[in-house]
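Since every read-out is calculated from the coordinates, none of them should be taken as a lab result. Note that the structure is predicted; figures quoted are calculated from it, not measured. Cβ atoms are built from the backbone, for glycine too; each structure is taken alone.
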Structure I
Amino acid sequence: MSNECFDIDRVREWFGSGELMSSQGAVPSFVDLVRALGVVGGVPRCEVGVGTKEVLRHIGSPKRCLFVLVDGMGLDAVTALPASSFLRRHLSGELRAVSLSTTACALTTLATGEWPGVHGVPGWWAYVDESDLNVVPLPFIERGSGRPLGTLGIGPNTLFPVPSMWNRMVAGVTCFLPQEIVGSVYTTYLCGSAARIGYETMDDAVALASETAASPDAPPLTHLYLPQLDTLAHELGPDAPEVRRLLMRLDGMLGRLAREISAHTRIVVSADHGMAAVLPERHLILDQDNPLGDFLRCPPSGEATVPIFHVKEGMEEAFAAAFRAQHGEGFALLSRDDVVELGLLGPDPLSPTARRRFGTYMALGPQPTKFLIRPFIGQHPDYVGVHGGFTPREMQIPLVVA
């Protein structure tokens, strides 16, 4: 048996044992939730499969809908709340995050209603091979230098070729986002023609959303994005007392919000992904002169937990052998064809953009592990909380309906 066959069989075993979870399974996915919101917002010809119908069964047919996305709030965090909490009492079911289980992939799914294998955003980092640029898609900057991509001749359509479905919603939509990103290139792409309103604090965000959603003139769909939990959980880890206290505070705020909005408005709460803690011994840090770098066109893209490797032409087999010799115990190395065969990026064939952005190989393991290369440009080696991988804590997200 070849090493490549051995690796794909290892990954199948990890999924079969429940150590890892796929986006596609017995429960609806985040894609299904987004498509259900598209139906609520009146997107013409929105694709409605079995999973989307299941989500719509939970949401019903409200006159108005307020969708709250709490970044990084995994299902396990919600089920650990007191039984009397708002989120526990209104927990309708489980969803699966898209993969990679990270904000860049999920928010682009929120924009498009498509799987990552179609929209082509691979994670926090991406490599634009046609321009030989390493980029950070969400802040729309060059990796390392921080230069805006617009100054380098890169427009939004290069990174985000699938149009936002929010432009096709038949009625008005209002989005509430942190002030620092409300006017960003990515937010402009995601929200499309929707009205965008910035907020400074969580209290401001909930007050603004409440005022809008409770109004008789409220749009059919209102969206509130809350990234604060994710930020703190990255720094301290998802199990830190401070993170749990913040979630309790969010729970109380969302409960008040639900009581204040109109009886004709349904509140739907979910997340883009969950969060896992990475142990110190599971930080794999490579020095800049590590021989693996000789095979690569660029630093690994995707996520630190699921690195994507763009290998120089003709060096594919040599890289695979060298990687497995160094890291084969903790990681399985999958070719792009393996990734497609396993359906890790969704059920559809890869789009041309996705084929380029998801590189030559993807590495993943059965436990949260960070793969980092010095110097740590644009990386956070000290983060305790991670996501991007396929563990249950990262992949299971809640569907809350009230």
Structure II
Amino acid sequence: MKTTYFAPAERASETKIKSDFDSLEKSEYIRTIINALPEVVAILNRERQIVFGNEALLKFLGIVDKETLLGLRPGEAVKCINSTLNDGGCGTSKNCKYCGAVNAIMESQMTMQKVTKECRITSKKDDKTEFLDLRVTSSPFMFKGTYYSILSIDDISDAKRRKMLEKIFFHDVINIAGGLKGITDILVATSNNNNGNEEYIKLVNKMGGELLEEIMSQRALSYAEKGELQPEVTNISSVQLLKETVYYLSHHSNSQSKNIFIDESAEPVIILTAEVLLKRVLINMLKNALDASKKGEDVCLNCKKDGDDFVIFTVHNNAYMPDNVQAQIFQRSFSTKGEGHGLGTYSMKLLTERYLNGKVGFTSSPEKGTEFFVRIPRK
């Protein structure tokens, strides 16, 4: 018997699935109606398995023969990474309890009402990772005495991405510009007193550089999303990069009253990589740790060689991430801080895995806190 941590794992027999498909396929009414719909549509049995689909579904999945989909659950059809975590398949892993799609299907089956939810899916096809933001609607449907679910899928990835990029871009730029305004106000107020002006001028220069870097990083993320990014590769020192990361956030509002330090065991390693992208990843890792930390707590950065060919950067804080956050932390547009946030950890994964040929991950426990890591090749 298949195991499950959430939705029922039981499946209908191949004979029953084929029988359902044949029954629906023979109905000209069913075929005409669902193929007339512009949305991606699948008809599911009570076990959440696909027994029929429209032409838009085939196009969305990039397949020709709809019979190859028979018996698959939605997550299995789109190659969701969570659908392979448990032998029960789509809907049965621990992470699936937070999936909008399976929750919409199950709620619709239980209430016999139409249910619409949004879901974030990380799909892996031919070693290529894709991030999907979907709006799914599940509606009960009876045909020849048998209950089915009509599942319609709307890909809202582009709309969500544009909305999130715009909000976060303006949020970050306004924050830095506001800091510049505050410093220039002090310069104006002390214009008749030369003492201390040099320090303020340096701060203005630093924050102006941060403003430019923030704009450049947002442009890089936008290009990365579209696969158009062409990063410049240079030799850099791992420890020096950590120092620059700490310095970059040293005047950030979230860094105040928190102890940020580089571990004494940090190993200086020369890396041939895209410095701008790696620095952006490390900045986001540190920002994430600072957001999770309370006043007076430590945030520790480190870097070490991993064999002869790799280097690992880590950022540790004392906070523990709940299971629901761990399950979705790298999903695009997911955030614990509400709407308008959520691209920080997503961009870490996107930039590292797509452009730095590396890997991003984390460990988290109530006893040891949370540590994010990025592992990249030295050359």
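Say we calculate distance in nm of label points 7 Å out along Cα→Cβ at positions 282 and 298 for every structure; which of I, II gives the highest result? Mind showing how you got there, number by number?
Working: I: 2.7; II: 2.0.
Ranking I, II on distance in nm of label points 7 Å out along Cα→Cβ at positions 282 and 298, first place is I.
Suppose you compute FRET efficiency 1/(1 + (r/R0)^6) of positions 234 and 314 (r between Cβ atoms, R0 = 35 Å, to 0.05) for every structure in I, II: which one lands on 0.95? Mind dumping the intermediate values first?
Working: I: 0.40; II: 0.95.
That value comes from structure II.
Which of I, II yields -13000 for helix-only ellipticity at 222 nm (-39500 (n - 2.57) for each DSSP H run of 4 or more, over all residues; to 500), as computed? Mind showing how you got there, number by number?
Details: I: -10000; II: -13000.
Derived from II, not from the others.
With relative contact order in percent (Cα under 8 Å, 6 or more apart) coming out at 11, pick the structure among I, II it was computed from. Before the final figure, lay out the partial values.
Numbers: I: 29; II: 11.
Considering all the candidates, the number was obtained from II.
Taking 1.6 as the value of distance in nm of label points 7 Å out along Cα→Cβ at positions 114 and 362 derived from one of the structures shown (I, II), identify that structure.
Details: I: 1.6; II: 3.7.
This figure was derived from I.
Ranked by distance in nm of label points 7 Å out along Cα→Cβ at positions 122 and 290, which of I, II sits at the highest value? Please list the in-between numbers first.
Numbers: I: 1.6; II: 2.5.
Sorting by distance in nm of label points 7 Å out along Cα→Cβ at positions 122 and 290 in descending order puts II first.
Given 25, 47, 23, 5, 0 as the derived value for P(r) over Cα pairs in 20 Å bins from 0, in percent, which of the supplied structures I, II does it correspond to? All intermediate terms of the calculation are to be shown ahead of the outcome.
Working: I: 28, 59, 13, 0; II: 25, 47, 23, 5, 0.
The read-out comes from structure II.
Taking distance in nm of label points 7 Å out along Cα→Cβ at positions 210 and 346 for each of I, II, which is largest? List each step's numbers first, then the result.
Working: I: 3.7; II: 2.4.
Structure I comes out on top.
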